[in-house]
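**Student:** Next up: the structures, one after another.
Each reported figure results from applying straightforward, stated rules to the coordinates on display, with no laboratory input. Remember, it's a predicted structure, so these values are computed and weren't measured experimentally. Cβ atoms are built from the backbone, for glycine too; each structure is taken alone.
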Structure 1
Amino acid sequence: MKAVDVAVIGGGAVGAACARAAAARGLQVAIFEPGPDPAAASPASAGMLAAQIEPTDDALVGLSVRARDLYEPLAPALGETTGIDIGFWRAGIAAVAFDDAAADRLKEDVARQRQAGLRCDWLDGDEVRERWPGAAPDCRGALFAPEDGAVDPQALTRACLADARRLGAALHAEQVTMVETATGRTRGVTTRAGTTAADHVVLAAGVWAPQIAGLPRPLPVEPVRGQMAAAAWPAGTPAAILYHDRGYVLARGADALLGTTMEHAGFDCRVTNEGLAQIFRGAVRLLPALLNHAVQRTWAGLRPVTADGRPIVGPDPEVERLWYAAGHGRNGILLAALTGEIIADLVTKGETDVDISALRVDRLKPQAAR
């Protein structure tokens, strides 16, 4: 196989975005993605762009908001070049409080976010019920982030891969087994089909990233299972994304997506009765009308999670031209497009205008991972 400028290991949302951004800068890109895996995180995701809801880490909030805002121009651009609608929906997310302590915490969040210049509102319980009739009848109020939203993660991945290929990237249905290095820099990647020489290697292989041989350090990323379900969205309830305690109900077309769990179950991506029961308890509390709707399907995926919850993005400090785009956890879809831009800037210019100092690979010790 002929040499390339960039070898991207992984064709999920993050890898696809990295490949597209690099190809858009005129680089010759090869994407190595062995094919659909039932445990993969991207297709299992709900695709929330919950920049002001999910990140509790101050180092991630600014990054997440910037990442979310990239989808405003990206969605129509991908639609124009690929014909794929990525389902960009930006009508806000409500984080609901069911007791006074939670309401106080969320009100503090509202004040803090407003002070930071972000649009954020507090809705009292009556306002929540007025906006979304039938939702959370016993809620005390909600933090409402009007600029948060969602995309369809499978459509996003397909569109980024299609655009990367339109720009000249090659997609190889092969699993990378080793990163080749010599004299302190990357030389390429090896699959069962042979070795491809590459000036740069981008590691975006999700939960499987630590299993690749030849890395200069153990990669502290572990799989965390997230279970999901879908039912019909209740008639008469306006489309919404309602969130509480890491659980949510999300409208996508005629469906209600219900999620999710955070389970340390190794590489087991089975759906369990216990997991589904947890999801339904949370979903029905947010939207009681779901009690009258049968489950249409269930699934699960494995998120690549680090010990401190931050992704690993940027260069390896010892091996030149080895770039990490790993460990995005619950925020892989949210951060995918921005991660792609960061990696493409690093590859082409050696620098990025995004502060990624908190995302360094060497901030984490392997033994710190659970």
Structure 2
Amino acid sequence: MDKDKMKKVGVHLATYAGGAMIAGLVYIGDKLGIFKAMAGEGEMTLAEVTAKTGLNERYVLEWLKAMLAAELVEQEPGTQTYRLCEEAAAYLADEEGRFFLAGMFQLAVPSIMLIDRLMESFRHGGGIRYDELGDEIVQSMDRLHKGPFVHLLAQSWLPQVPGLKERLEAGMRILDVGCGLGRSTLTVATHFPNSTVVGLEPDAFSCEGARKLSADAGIGNTEYLELPIQELPEGETFDLVLALDCIHDMVDPIGGLKAIRGALSEDGIFFWQEPIGSHDPLENQNPSGKMRQAISIYHCMTVSLAHGGAGLGTLIGEKGARELADQAGFSHFEKLPIKDPGQQFFRLHR
């Protein structure tokens, strides 16, 4: 055996095992409010962290040691104080901020708990339906997408489509496919009050949460339909259709895209977002690609296969999106020059 390859594989395995353990502790820090308790406080003693969180001192100490080793909490050499730096707080404590990522760990840990169910699918096929994943995973998806949707969707992403901002300000009829808990629907409706936004979501729990989100915000130019895109009432047309990180999840993605094409007005725009990554797994050997390639089994692929669907998986890449669009009959497909570290965007016309 090649000694260098042995070392490389060993380092990978140690990294992944350690990452799984750290992920669980980040989940605990998020769920128990430790990160939020430390955010903005500067140097804190163990007693101060314990007092502010009301948690057991011995467990908090060991958790802090693990966070120091993971380089998520800082400590000056020779001191017994701990600090959550501003940058880490942006990712782990600022729920309303652009960079908040703790939702990723709320997705990861409950997903790992589904392993017994997944192994049954490995043995016998099928999968786990979305409504079987559990409310916490549904909520985690909202927390994960909240930052980009609230801070970028209406302010940066959509305005980069030539002429679209002006049309949105004048008033458009918009369909938000797979809207989840309605964060994207609400954001677009809030920023463009002359437009009407219809959120489409087949999951009952999510649809109910989306209606509540709009009601709590006092936004009246939204509507939510609890059904898949293929069941959209005949004759319904829209000037803009959004499909944000959902086409690859669909049971019948080509059928879904055909339905979207049919729902577009004559000069309508289809704005399609997919995670950055490639259809070729050899091109996904980077931190983001590895993570998304793994998520596919826990979420995207299994949800589709649970209904006997296509099971495309999370990463279809630009090549996969183009192939689907061609099969669905779209006349125009364009990758938009929107710069984003995690997402890629396409504009399509009938």
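**Student:** Say we calculate distance in nm of label points 7 Å out along Cα→Cβ at positions 100 and 204 for every structure; which of 1, 2 gives the highest result?
**Tutor:** For this comparison of distance in nm of label points 7 Å out along Cα→Cβ at positions 100 and 204, the top structure is 1.
**Student:** When helix-only ellipticity at 222 nm (-39500 (n - 2.57) for each DSSP H run of 4 or more, over all residues; to 500) is computed for each of 1, 2, which one produces -9500?
**Tutor:** Of the structures listed, the value fits 1.
**Student:** Using the calculated result 1.6 for distance in nm of label points 7 Å out along Cα→Cβ at positions 12 and 324, pick out the matching structure from 1, 2.
**Tutor:** Clearly, the read-out refers to 1.
**Student:** Which structure, out of 1, 2, was distance in nm of label points 7 Å out along Cα→Cβ at positions 148 and 188 calculated from, if the result is 4.6?
**Tutor:** 1
**Student:** So, one more: Can you say which of 1, 2 returns 0.10 when FRET efficiency 1/(1 + (r/R0)^6) of positions 4 and 172 (r between Cβ atoms, R0 = 41 Å, to 0.05) is computed?
**Tutor:** Of the options listed, only 2 reproduces it.
**Student:** Determine which structure produced the value 4.1 for distance in nm of label points 7 Å out along Cα→Cβ at positions 76 and 108, calculated from the coordinates; the candidates are 1, 2.
**Tutor:** Here the read-out was taken from 1.
**Student:** Among the shown structures 1, 2, from which was the value 1.07 of Cα Rg over 2.2 N^0.38 Å calculated?
**Tutor:** Derived from 2, not from the others.
**Student:** Of the structures labelled 1, 2, one was used to calculate relative contact order in percent (Cα under 8 Å, 6 or more apart), giving 12. Name it.
**Tutor:** Going label by label, the one that fits is 2.
**Student:** When distance in nm of label points 7 Å out along Cα→Cβ at positions 28 and 300 is calculated, the result is 4.4; to which of the structures 1, 2 does this value belong?
**Tutor:** This value belongs to structure 1.
**Student:** For distance in nm of label points 7 Å out along Cα→Cβ at positions 92 and 228, which structure out of 1, 2 has the highest calculated value?
**Tutor:** 2
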